[in-house]
Structure I
């Protein structure tokens with residue numbers, strides 16, 4: 001969700017040497033773009049990115065940067081920029097770090113509480129503060145030849161007359177964001193029967209229990225990529241190729257927005273207001289319970305009703321509508337279900 005702002009900064013400062021400071025896994029997400037000239041990784045304490053804090057600070061100081069643009073709210077990022085002697089430090093005055101910044105942006109509040117604002121707008125306001133006057137809503141991602149090749153190897157031949165539907169039933173944040181695997185399986189079965197869909201699910205190795213429940217519950221063929229995992233780069237390529245992504249409220253949801261792919265996002269504990277990208281091909285499916293949104297990693301009430309009570313038919317019906325609209329615009333999709341009046345067009 002920061003890529004619109006990063007793209008605006010790249011265009012505004014076209015002659016600048018821009019370096020992204022990031023956690024190592026983020027590189028897989030941004031690979032293929034031209035949003036920066038170089039990258040520095042936060043030291044992880046293990047593996048090839050192991051590095052002492054002071055050596056890391058010295059390395060940033062040696063870069064002689066003119067400005068640090070802090071999109072995250074972390075105290076650590078502001079302290080690192082200050083210790084590295086970067087003269088201009090731009091970011092939101094949060095996490096007790098206002099005194100470390102030269103340009104302090106105030107996050108929106110109401111009665112002393114942070115008000116929900118889409119992260120897209122939150123980041124874009126930083127870019128505008130820097131003089132970027134052409135900041136839009138378009139998320140910017142790309143794939144690499146390696147990403148595409150990895151998906152080719154896993155998928156093999158793709159039948160043109162069968163829509164490819166990708167499921168993303170995991171979530172790094174916690175179990176509160178996860179719709180049960182058994183319900184994903186029910187949706188997959190219905191789309192296989194009604195739309196001749198080829199259904200592929202992608203999960204991380206630590207999500208093996210979810211994968212096992214998905215496989216055990218599915219009555220129709222389903223392909224589950226979990227061991228070995230697909231990886232974030234190839235997952236971008238997989239989403240780019242599919243006709244529909246069905247996902248929990250988690251990162252790959254925004255891959256679809258970047259590539260113009262229809263997506264159904266299932267919301268439980270989280271508040272859509274924080275992550276809205278105004279992507280016209282996204283459909284949110286959620287209940288309206290008194291306990292929503294709690295924004296917790298696990299259900300504080302123990303029943304997880306926001307997900308357990310959300311019936312697969314709600315998701316499957318919306319998916320059939322999308323695939324039917326895709327079929328009308330792209331006849332090879334081949335879904336038999338009638339399209340809704342508000343039809344989606346190919347992204």
Structure II
């Protein structure tokens with residue numbers, strides 16, 4: 001099976017997880033075993049069999065309960081921007097998914113890990129470092145990575161990317177993101193559905209943010225039924241600009257440059273549905289679509305395939321995360337662009353959310 005076919009298969013599985021159909025019932029026994037393991041692990045932490053390690057700075061974890069994109073990367077960027085605007089010196093700690101660090105801990109851009117070495121630390125880490133301007137420390141051992149960030153970079157708060165299930169690192173605040181369109185899918189645990197943990201795990205959350213939505217809707221109602229006392233916020237992702245990578249520089253262009261053009265889309269993300277929806281809001285319809293597995297490491301064969309498919313198109317449009325990996329290939333000048341997204345909360349919710357962060361962390365981030 002080719003990587004492109006694998007990406008298409010993943011898309012079909014994700015689609016199947018949204019319905020209470022054959023996949024849920026066929027894989028129910030495996031999901032029961034998965035759920036048993038998750039509950040035993042949770043009990044081990046509650047009883048102290050598995051220990052939680054604390055570090056010398058507040059930890060704010062951003063995570064989710066499901067497989068598939070809920071917008072953790074743009075949310076982390078949004079939060080770090082708000083923290084730095086208020087005089088904080090945050091760092092981001094991430095596993096470096098898609099990289100080959102194994103047991104090592106590395107800061108992006110330091111100690112021989114170049115900004116463009118996606119194979120070392122993964123695409124998300126590079127994007128987070130380039131967009132945030134704060135230290136991004138990668139490592140499978142998140143306790144060691146957080147300690148490195150605090151000791152070497154003199155930060156006063158750590159944002160832990162994709163950390164809800166990583167319970168060994170103690171945190172001051174757990175933020176859980178939920179896709180406002182998909183919610184929890186068919187409500188089943190892996191592999192019968194998209195859930196990494198039972199829905200009862202939401203009780204560990206300090207805040208739930210319904211993403212890709214202007215209001216909580218049915219997803220918010222479901223969350224409220226499960227955890228009535230946990231604050232719920234909403235956040236929407238909107239296209240902000242089009243970016244190009246030329247000779248090591250990022251060039252920001254207006255959204256209008258892709259409107260009315262013949263485009264081919266390329267994506268290697270968990271669920272590209274929202275990517276297509278955002279393009280649809282701009283009234284941009286691709287003439288062809290190329291999908292690859294999440295965090296796919298593009299190679300020469302992929303470059304040739306993309307170039308061939310896009311031969312009759314004006315532009316190749318990808319996500320910003322995929323641009324990190326594709327920009328090293330010699331596409332024709334100006335033909336490869338990415339859609340840059342921004343997260344938006346209504347002002348009242350943003351104020352309330354940041355006040356909650358201040359309360360949980362003890363850091364003065366409630367106001368500029």
Structure III
């Protein structure tokens with residue numbers, strides 16, 4: 001049943017400032033375009049949609065674990081690939097730090113991923129040697145180019161004020177400005193620069209990611225809007241949903257709406273089965289206990305992230321209704337050469353593209 005058929009005037013569910021209502025991707029378009037995925041209509045105005053995007057979705061899509069897998073798979077947004085998450089953070093989230101030791105090396109290096117591949121190569125970095133703490137790799141981020149004080153602060157945080165640069169990894173084009181950066185700190189650049197390719201081979205790497213509350217507010221927004229799409233008799237303006245709306249809009253609620261489950265909500269995954277393709281999964285259930293949803297992003301044959309559980313609110317229906325549940329998988333089948341993802345949205349009950357454990 002559509003909202004307009006119930007005599008409910010279409011109105012933006014957020015506090016404003018308001019403009020005309022717009023069609024909205026409840027699953028952000030930067031996660032891929034999927035055949036069969038219809039837009040959410042007549043719930044959010046274009047101004048509120050833009051404000052929420054700036055407040056919460058920018059970090060969700062360009063920082064933390066989502067940014068890593070977007071970069072790994074080469075998933076483009078409307079403007080192509082986002083800035084490298086290894087050099088630039090997003091909306092308060094720090095850049096990704098990926099570190100590990102290559103065979104034959106006595107120290108760890110920092111690494112970045114070639115977008116759309118599993119190939120890695122050394123990040124732009126300077127190795128500083130300290131007589132007490134040894135050799136440490138310090139990333140040279142883009143923002144340091146015109147602000148050498150940022151590099152100075154980074155060295156102080158690690159107790160490396162008196163350390164000497166012994167090795168630099170950079171491209172030939174980057175060498176001059178990295179040298180200037182070091183000289184701005186009264187540090188003489190090392191004689192040894194590494195600007196050539198790195199030997200091939202497999203390396204075990206660890207990625208450190210950081211997010212703020214904006215990441216979880218984005219998850220709440222995705223699941224809430226998915227619920228409105230699946231249950232069109234809900235306008236989203238119901239008083240039972242006011243707390244989750246305030247959380248999405250302004251961060252009110254201290255993270256009580258979103259939690260990361262310690263187990264898998266998909267029964268097949270708990271039994272050890274795995275997807276055959278990369279995919280996102282959304283789920284929402286509605287009963288007398290309330291409206292609760294789940295989300296998993298970038299579930300893959302070798303990657304099984306813990307799911308998010310989202311409390312949306314009590315069911316506003318005055319009827320005692322049986323459990324209603326919807327779940328969909330957004331299957332990534334191929335990355336289109338012109339950008340974005342070619343995939344399809346499918347009913348997850350029963351789940352497809354799931355294989356038994358080997």
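Values quoted throughout were computed directly from the atomic coordinates according to the rules given, and no laboratory measurement underlies them. Here the structure is a predicted model, which means the values were calculated and not measured. Cβ atoms are built from the backbone, for glycine too; each structure is taken alone.
For distance in nm of label points 7 Å out along Cα→Cβ at positions 104 and 248, which of the structures I, II, III scores highest?
When distance in nm of label points 7 Å out along Cα→Cβ at positions 104 and 248 is computed for each of I, II, III, structure III gives the biggest number.
Kindly point out which one of I, II, III the value 3.5 was derived from, the read-out being distance in nm of label points 7 Å out along Cα→Cβ at positions 40 and 176.
I
Please compute Cα Rg over 2.2 N^0.38 Å for structures I, II, III and give me the label with the greatest value.
Across I, II, III, Cα Rg over 2.2 N^0.38 Å peaks for III.
Please state which of the structures I, II, III yields 0.05 when FRET efficiency 1/(1 + (r/R0)^6) of positions 32 and 80 (r between Cβ atoms, R0 = 25 Å, to 0.05) is computed from it.
Structure II accounts for this read-out.
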